Structure 1
Amino acid sequence: MYHDYEGVALNPEEKVRLVADLGEAHFMILRNHGLLTCADTVANAFLYMYLLQKACEIQIKAQSGGGELTPIPAQILAGIQAASKQVTRGANGDIAWPALLRKLRRTDPSFET
């Protein structure tokens, strides 16, 4: 999903367009502005942001080679998604979130106050 940049999102009409552009998706690229993720938990939103950022980095690196990119067929993508669910056992963001919080508490325990 994409949303065109309209300046600082303080305009109530733009907020409606942002929601409409996001639809049922969890990921959105705000053109000329940044990335946006939404989820049912902070852990999942963090995971989605990590995945989206990594996907963007990989695409930029792939395109920097100058050659034409080969799209991955939908059937293979479906298999990758199914394998991902098996590997994580459906834990989503909860698989890494507790460890990230432990690391943050060691680094700066004041974040909880």
Structure 2
Amino acid sequence: MFLHIIEAKYISDYKIEVAFNDGKKGIADLSDALNGDIFEPLKDKSVFAQLKIDKELETISWANGADIAPEYVYFQAFKNHPEFQELFKKWGYVDKLDIRSNRSFRG
């Protein structure tokens, strides 16, 4: 199954409430994703808050053309849930050491 974001709502700072096509809902903090020229304008929280669902890409996007992969948003929403660690390892968001030490990021 391909993962898609079907709903997204700005909460505060760089946090969004998201719903995915697999029925899961969560809150993703995207502050770590705002790197690079395309994301620079999104550091302004009023600009970040203007996110929308891109129906073609089936993920969140902004008026300046920035978008974030739904898998990354999923990871951010559920990175601390043990049941998803093998999936995140497969996607390359965590490595073997992280799973054993119960950490969610690559070191």
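Annotations
- Source structure (of 1, 2) for mean count of other Cβ atoms within 10 Å over residues 45-52, computed value 14.4: 2
- If Cα extents along the principal axes in Å is computed and equals 39, 28, 21, the structure in 1, 2: 2
- Comparison of 1, 2 - label where distance in nm of label points 7 Å out along Cα→Cβ at positions 5 and 93 is highest: 1
- Entry that produces -6000 once helix-only ellipticity at 222 nm (-39500 (n - 2.57) for each DSSP H run of 4 or more, over all residues; to 500) is calculated, selected from 1, 2: 2
Every number in this text was worked out from the coordinates using simple rules, so none of it is lab data. Quick caveat: nothing in here was measured; it's all calculated off a predicted structure. Cβ atoms are built from the backbone, for glycine too; each structure is taken alone.
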